[in-house]
Structure I
């Protein structure tokens, strides 16, 4: 009960102190996006889309394999009798 009251007080104090900060204005530069899309267009012009799709599938499958191995390792470490 005391911990909940202290945490609520801390949250209210934090919100109150953040109220006085100025708003953040995000500036979006479309030139960077257009440069990036131009690079992608150039790459896909030289590489066929089938090759790009296979590279993308390989990267995703390797990442999923790493996640799977990490999950198995965590479960293996949690088993107390091994």
Structure II
């Protein structure tokens, strides 16, 4: 992984950790929690799989969904 990609990933993790403080009355989202942990361990493939399989659970947290959707370049659930 290049330096630019690593920096992007670090920024995403920081942004998601900040969002976790706001999600679910500060308890966060398990989906986001798992994605953060995979990204911290440089396992982007597993993070994307979690997003693709469990991202629909983020419907209550559209800001987190949109950030992850953009990062993973994902079209979305039910989007054409």
Structure III
């Protein structure tokens, strides 16, 4: 039994909202890295860069997983 199309649309919008929020968090990390470099605190900048790299991999994996699920649903024609 397929799920109603509105439910699937809501899932897609939720995934996009989550991606938007994650991009904003990465932007904040990058601004903090820039400020740390300007203020002569390279150790903190390095730690923030490592955090940003880790988060980007995690969030990318989550988004790829959800995108794959949506594509499979569409290929099966369950979004109709």
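Assuming 172 is volume of the Cα convex hull per residue in Å³ as calculated from a single structure, say which of I, II, III it is. Please report the intermediate quantities before stating the final value.
Working: I: 172; II: 83; III: 69.
Traced to structure I.
Assuming 5.9 is distance in nm of label points 7 Å out along Cα→Cβ at positions 8 and 40 as calculated from a single structure, say which of I, II, III it is. Before the final figure, lay out each step's value.
Values: I: 4.8; II: 2.2; III: 5.9.
Considering all the candidates, the number was obtained from III.
Tell me which structure, out of I, II, III, gives -27000 once helix-only ellipticity at 222 nm (-39500 (n - 2.57) for each DSSP H run of 4 or more, over all residues; to 500) is calculated.
Source structure: I.
No lab work stands behind these numbers, since they all come straight from the coordinates. Just so it is clear, the model here is predicted, and its values are computed rather than measured. Cβ atoms are built from the backbone, for glycine too; each structure is taken alone.
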